[in-house]
Structure 1
Amino acid sequence: MSVTMNDEELLRYSRQIMLEQVDIAGQQRLLDGHALVVGAGGLGSPVALYLAAAGFGRLTIADADVVELSNLQRQIAHGTDDLGRLKAESARQAALGLNPGCRIETVTAHLEGEALATAVATADVVLDCTDRFSSRYAVNAACREAGVPLVSGAAIRFSGQLAVFEPRDAESPCYACLYPPDGAGDEVLSCAESGVVAPLVGLIGSFQALEAIKLVSGAGRVHQGLSTFDGLTGRWRHFRVPRDPGCPVCARDETA
């Protein structure tokens, strides 16, 4: 643990500290923690807001896009006054409004290559809030390489899903085990193509934030497998996802 909480922090996080699964030790781990949020749109908005409010000491928000009018139906970190502004900067301001004690950095260029690898390697947890398979595969590969847990969410139309990929667990699959790259191409998952009901992204983004808090604070049991949500029926389903021995990203080297 690095810094002992002061009286203001003890009061700010008191409702979390009183949870026996978190306590002072878990809250301090959050304050010492660093989360990388890739994407500041529908999913990234609630993720950034809740992680800042919950007491993550450091956030990095990465998004190269600007706020558009069609975003405001669901992307709650942005407002009408933010139109034309970089989403990462708008989300940073909104999160700091909730918790000015959170150290928030932004990346306003597309995070890829060495920059992605470096950003992932400095984080304690990565939250994938993007909407393209190419971005999801790149983030997944960087997380596997760095050994950093990945919390992946998706929401489209009335359907949402969440999975946590934990490279420190020998039995945990990765994103490519769940969605093999062959045949996926660069299919757009964008709401601009298919539409999405507004609260769905808040529900899935909040689920992502919860798992990140658990991972870093040490509370509870980390989510395993794939959870899907059908907004039209209100039903959750859970699926076990085994590790793919032939996965091009995380397969064990049988010759080692």
Structure 2
Amino acid sequence: MRTSSDQFGSYPSLVDRGVLVTGGGSGIGASMVTRLAEIGAQVGFVDIDADSSAALVEAIKAQGRRHEPVFRKVDITDLAALNAAIAGISDKIGPIRGLINNAANDTRHRIEEVTPEAWRAALSVNLDHQFFAAKAVAAEMRAAGGGAIVNMGSMSWRVGLDTLSAYVTAKAGIEGLTNGLARELGPDRIRVNCITPGFIRTERQVKLWLTPELEKEIFAGQCLNELIEPEYVANLAAFLLSDDARMCTSGVFPVNAGWI
């Protein structure tokens, strides 16, 4: 059941604050961009899908929000291009005080089909960019007096989903990355947390994976028998970026309806 965004909380500390979202053109990322724009943040985002991203920018412009999102098309596995895109967004929205490392690809893969090149590519798209995006924004967060980073993990490795070996390896690694960055960046007042979603009802997940059988399995695992809409992940991300979460760091926060 979808809830009107005007029923959700707002965070004055995020108004006019520069926030970067990777993979912000669709799915959970688009909900994050939309939610942050509603709050009044200056949002920049990167994505490889220019058409969906342009449509998102136009939709938010039509809502008359305080700031128009800034989009840059980039392949996040091209780290030089990612760094250039982040620098360009920072030039437009000011110092980046918040980062959501959201971009990922959960394409299924059987063990016998995975080559060394495919393994490396899967870790590149699901893990590597999170570290390098954090590295790219750390200096300006430090100069601005602090910031917050939210890394998107997944509960998939905890429940042992199959045909996803490279993906779940990356997602498990993100929790370790979160702890390492939180420790190293903490003295600079930069907080780092991880969100681990369950099955989120995005257009991609519904189109590719959601069947009556899977829905039955999901509801058997969850405490709440309701599919999770992406805005609930966005709500938690906004909180973790805000000053309301000032003493939250090195944490792992699930949005999985109590999947046991």
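Brief remarks on what is shown
- Taking FRET efficiency 1/(1 + (r/R0)^6) of positions 57 and 81 (r between Cβ atoms, R0 = 25 Å, to 0.05) as the criterion, the top structure among 1, 2 is 2, with the largest value.
- Ranking 1, 2 by mean count of other Cβ atoms within 10 Å over residues 49-56, the structure that comes out highest: 1
- Winner on distance in nm of label points 7 Å out along Cα→Cβ at positions 25 and 241 once structures 1, 2 are ranked, highest first: 1
- Source structure (of 1, 2) for helix-only ellipticity at 222 nm (-39500 (n - 2.57) for each DSSP H run of 4 or more, over all residues; to 500), computed value -14000: 2
Bear in mind that the values in this text are calculations on the coordinates, not laboratory data. Every value quoted in this text rests on a predicted model; they were computed, and no experiment measured them. Cβ atoms are built from the backbone, for glycine too; each structure is taken alone.
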